[in-house]
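The structures come next, written out as structure tokens.
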Structure I
Amino acid sequence: MGEVTGREMSFAEHLDELRFRLLKSVIAVFVCGSACYFFWKEILSLFTGYPLSGLEHPPELMYTNPTEAFMVSIKIALFGGLFSAIPIVLYQVWRFIAPGLFHDEQRLIVPVVFFTTIFFVGGVLFCYFLVLPVAFNFLLEFSTVDLVARLSINIYIGFIVKLLLAFGLVFEMPIFSFILTRLGIITPGFLVRQYKYAIVIIFIISAILTPPDVFSQTLMAAPLLVLYGLSIGVSYCARRKK
């Protein structure tokens, strides 16, 4: 293990450091979430606007529980807080890992945090602009005059938030490939040899992270397969630079 302070940290010091980093992350999410709470109606309009704009018969969004609208506002604020604070959270994660890295590896913390944030935001935007409209067009096209879609706003927001977070996380695959290659855990040849197993694992992950319908799972699996190919290239570049 690389040493930063000239000595190895004890187990208790690791726990203190973990608690300190977690506390700063929670505070960042809370502060950003509190700011988002004042704009939760505007954020809600983003969720109910563009993803449903291409539908011939948009669903009616409703709530039947007196507390449901309030819980939706809290859920939107939490998601907005997490999304806004993601660079800070990622930085705290890497600062916690830093004592276990060598000096030349520590210099990668800022670039890795930057590209991790870019890939996460890219995954969220990919889902919002491409996946959600296609998913709703497919899932709600079965509406008829006698079968009208009336969706609970809480379930609707939960569906969108789950997909956005899932795509944001799975778009980190090239970053994980870079890190694991730099640590010597994987190689480009290993990724190439395991591609058959990777396809199976990708569809399993898609089934776990997406709502329980085959269409949403396929929408996630397709870009994951592309990202796996990109991860092989990233691993190759990381190995050459090592």
Structure II
Amino acid sequence: MAPKTSQKLKDRHKQILEVIEDYRAEHGYAPSYREICAQTDITSTSMVNYYLEQLEEMGIIERQENISRSLKIRNAARQKVEQALGRVKEAADSLTKTLNVPILGRIVASEPVPIPESDFNLFDAESVVDVAVSLIPRNVEKETLFALEVEGDSMVDAMVNDGDIIIMKPAQQAENGEMVAVRLKDQNETTLKRYYFEGDRVRLQPANPTMEPIYIDPSTDLEIQGKVVLIIRQI
């Protein structure tokens, strides 16, 4: 049966599509049904599935059976979705607009090392990196972004290599699995790692099988300085 592409999107459909769009933009993959519930006022995953089935019948989305987080908006329906969400002009503008993000210094992706005073003097006030606005997640305050140059190889399996530029947003808290810049206050050391809270301790996990995780006391020795928003590879 052919998709009912002419069928009008209802407010509930738009709400779900907006969650899918924003979540994929921030995380790179689709939200779960429970996450859709959490970001809407839909009370059950069965209701989420009901609306998703309607969107499938309209030819708006596609999903793969038995594969989690496979939701995505079909390319052929993208213009209709952007019009429904009022994002056509925003999408067109973001393709051409760039943002000047200041490069504030370097961060190590290795064993933590003392922060050299000179690190923040290596880049002058004119040091910036141009970033396409379309690459930045919608829910990020663009004016607060800053960039750091990566030194070291502890995050290579997360596609962060020595010399790459990471775009950061300021943050004092993090969710498990997020890549963060942290300062170990007692030693005045800084590092880039994935964050995991484990009750009475925090595990800072490298993305390199040759390196061991770092365990620290979050109440006295941890200061989260920012979360990674975007990685700019240096070829």
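Only the coordinates and a few stated rules stand behind these numbers; no lab work does. Values in this document were obtained by computation on a predicted structure and should not be read as measured data.
Using the calculated result -0.61, -0.82, -0.94, -0.99 for log10 I(q)/I(0) by the Debye sum over Cα atoms at q = 0.17, 0.22, 0.27, 0.29 Å⁻¹, for residues 173-220 alone, pick out the matching structure from I, II. Write down the numbers at each step before the final one.
Values: I: -0.61, -0.82, -0.94, -0.99; II: -0.45, -0.77, -1.14, -1.28.
Derived from the structure labelled I.
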Working back from -23500 (helix-only ellipticity at 222 nm (-39500 (n - 2.57) for each DSSP H run of 4 or more, over all residues; to 500), computed), options I, II, answer is structure I
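Rank structures I, II by relative contact order in percent (Cα under 8 Å, 6 or more apart) and report only the one at the top, that is, the highest.
Evaluating relative contact order in percent (Cα under 8 Å, 6 or more apart) on every structure, the highest lands on I.
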